[in-house]
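Some structures to go through are shown next.
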Structure P
Amino acid sequence: MKRDFLVLEDFELEGKKILVRVDINSSINPENGEILDDTRIRRHAEKTIKYLADKKAKIVIIAHQSRPGNLDFVPLEKHAEKMSEIINKRVKFIPDICNAKAKKAIRDLKKNEILMLDNLRFHDDEINVREYNGRNFEPQEKTEMVKSLAPEFDLFVNDAFATAHRCQPSIVGFSSEIPTIAGKVMENEIEQLNKALKGKGNPSLLILGGSKAEDSVKIATNFLERGIDKVLTGGLVANIFLTASGIDIGNSSKDYIKNKIKNHKEIISKAKELIEKYPKNIEMPNDIALNCGGFRKGILCEEFDSKAFVENLSDRCPVNDIGVETVVRYITEINKAKKIIANGPMGVFEEKEFSGGTMEVFSAIAKSEAYTVVGGGETAAAFNMYGLKNDIDHISTGGGACISYLAGKFMPAIEAMKRNKEKFSKK
């Protein structure tokens, strides 16, 4: 397959000293520091780290955990222990990032040995130098972290797709210094999402829910312009489109939109443009579930194009889920589809009373014979919670990164790999 970035198979890896950026940011028990979910650690360990170890490379892993001020902003010692368990091989933790202790450990590294350096966000460079200047990655390349580490390595492997939408030194800073390669997780993510974006399969279906309404409107725009057959909406995304279509969703839900989304008027305007341009392609709920003091109350819209679901819709009851009729209608579309891309739950699925829409829609996706791609973050969490993850063709490791990629946004990590290939292929 022709790629515009370098992959592991492009290099002889034995004996090479390789710096590997992974995303093993995990749920942590703040009381004892134990890792509660090792999904990301397992995926990087089994796909990329084990591959490099089998090739007898000298491996140094870098990663972040949480951010300053949070209870789970901790060292990566437990992560190294967990990875050791997964691949049945010692991953030695070094409580340093780019100073003398780290450099000595790196220089003493032997074939088939693995080190993990400490939480990258303990270093100010990773926190402070994170903006793209619109031209190149020079600010990131000039940081102390990159200047200290780059000369120690033959290759840089970026396996952290979940951070691909960010522009921090550990993600893009090494691309001008040494060959930058996509790891197995990164490579697979790009290939699977490209397949979702470009691959054939009609009818094709995009399911958008959750709270990231601005990004979801951009994703809908991208896919509708590419010719997707249907967009089904739920969650806050549905409330945006309902409002844009003239439906009164009640003051409680309208106030939530105003408080949640600073540029809500602009987003609603863009949603309205999409509805007008693609009136037969965008599906919205025709019944909803309201949260009235913790109790589910169903509301049915008598006419889909009416100005309100019902007269005097309770201002105190926010919309928390799609209703039964909408679920049935959405499942009918899912059963017809040959390709399904899903990002975001249908409602407040964390609360049992309002999990029905998400559970039924996601269960239908899992049962579907279509090619299925699911976004990361809360979407992946819901599929895991319902025990459906093994029935999906691809579940992304990245929430924000997956959304950004599907929306056609600029992805610094991928751009850095592309530029790196151009540079090092000429040598």
Structure Q
Amino acid sequence: MWLDYGVALCQPDVFDTALAARRDALENVKIRSCLSMRPRAVLETDPEGRHFHLFSWHFSGYDRRQHDAGRCNYLPLNLGEVPDYYRRFLDPVDVVILKTCPMDEQGYFNFSAANMWHRAVIERARLVVIETTRGMPHVCGHENAVHISEVDYIIEGDHQPAAELPNPPPSEVDRAVARQIAAEIEDGACLQIGIGGMPNAVCSLLLESGVSNLGVHTEMLTDGIVDLYKAGRISGSRKTVDPGKIVYTFALGSSALYAALERNPDFDCYPVDYTNLPHLIMRNDHVISINNTTQIDLQGQAASESDGHRHISGTGGQLQFVRGAYASRGGKSFICLASTYEKRGERRSRIVLNLTPGNVVTTPRSDVMYVVTEYGLVNLKGKSVAERARAIIGLAHPDFRDGLERQAYEHRLIPRGVTF
């Protein structure tokens, strides 16, 4: 059978434990999920993967470790298209099990801060099971609940507090990158902030700047955005679509973030095909999209989700927000990265002539706009291959620039005799 565990905060725990206890009576049970925030009992009790296997739309750290052990497989996507996948391309789900808030007075179970594609899964499921908990915030949103008339079984959950995502303080490199991006953000801009230290560092620097009247239309809601909201920097007054509202499809962060969302009408949790589709993103003016990558080549291809054939995270909404921001009037998209990383005690460049064999291109060179490291910021739009190579080499750590330039000449990315 195919089961669906939903996304992040909505993944079930009591059901998961009960299913794991039936391990020896089952085989080849396939479970779709996304961003597991706690260990999954079905995998912990089945180390050889004989009974259960996980298929993930986006890896958390836990999902990545299960992938490394051969118990989890990735589902390629653009995140905003997943509701359509369930409705058009996937066979009906045998059982969907979602953790929700307790039923309200109208008979609805709120999905809390993880709307995503849960409505689409319920529409396509043969059996709907709800696991209720008092540990998640009840959030405002659209299509962010299931009515009791659609539910087959209700389980009382363990009422644990919602899983938190640690938010480490930004490094000096994070802040150096963030300073350059923050300088490009003006009053009234509409933000999309991705996961990671660098995007959140931008929020910290915006707190220190005088920028105001920001809007938010994002995939993931982070602590950094909530900090800007609490400081009065976000009004949404200049948004064309959903003015005055902070729009997102899921939230992960601290207990303070979840407390801020509790029945707060300033925040609207929408399905992911509302937040992430480029033709909807672009309707707001001055969209600012900020996302991380792990490697970029001299032509501008950004590989943000794998290390060779080892999958790390996922495409998520990066490409869709890059395209939506570019199409927005006055919009800008930023792909940011530290220039180097450490591996086995050796410093290596994240800027390379060729991507690591097996690396997946998340954002093609034709879509990349701004690239930012601690050494600078460049806009690749309208630049030739030679101009791109020159500009990207300038973003590399100084120790690697001569080697990259030599490689660019050897492989004719930069013709000899041409100056820019």
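Each of structures P, Q was scored by mean count of other Cβ atoms within 10 Å over residues 180-187; the highest score is held by P. Which structure, out of P, Q, was helix-only ellipticity at 222 nm (-39500 (n - 2.57) for each DSSP H run of 4 or more, over all residues; to 500) calculated from, if the result is -11000? Answer for the origin of the read-out: P.
When mean count of other Cβ atoms within 10 Å over residues 92-99 is computed for each of P, Q, the one that comes out at 17.4 is P. Distance in nm of label points 7 Å out along Cα→Cβ at positions 12 and 172 computed as 3.4: which structure among P, Q? Working through the options, I get structure P.
Every number here is computed from the coordinates shown, using simple stated rules; none is lab data. Because the structure is predicted, anything quoted here is derived from the model rather than measured. Cβ atoms are built from the backbone, for glycine too; each structure is taken alone.
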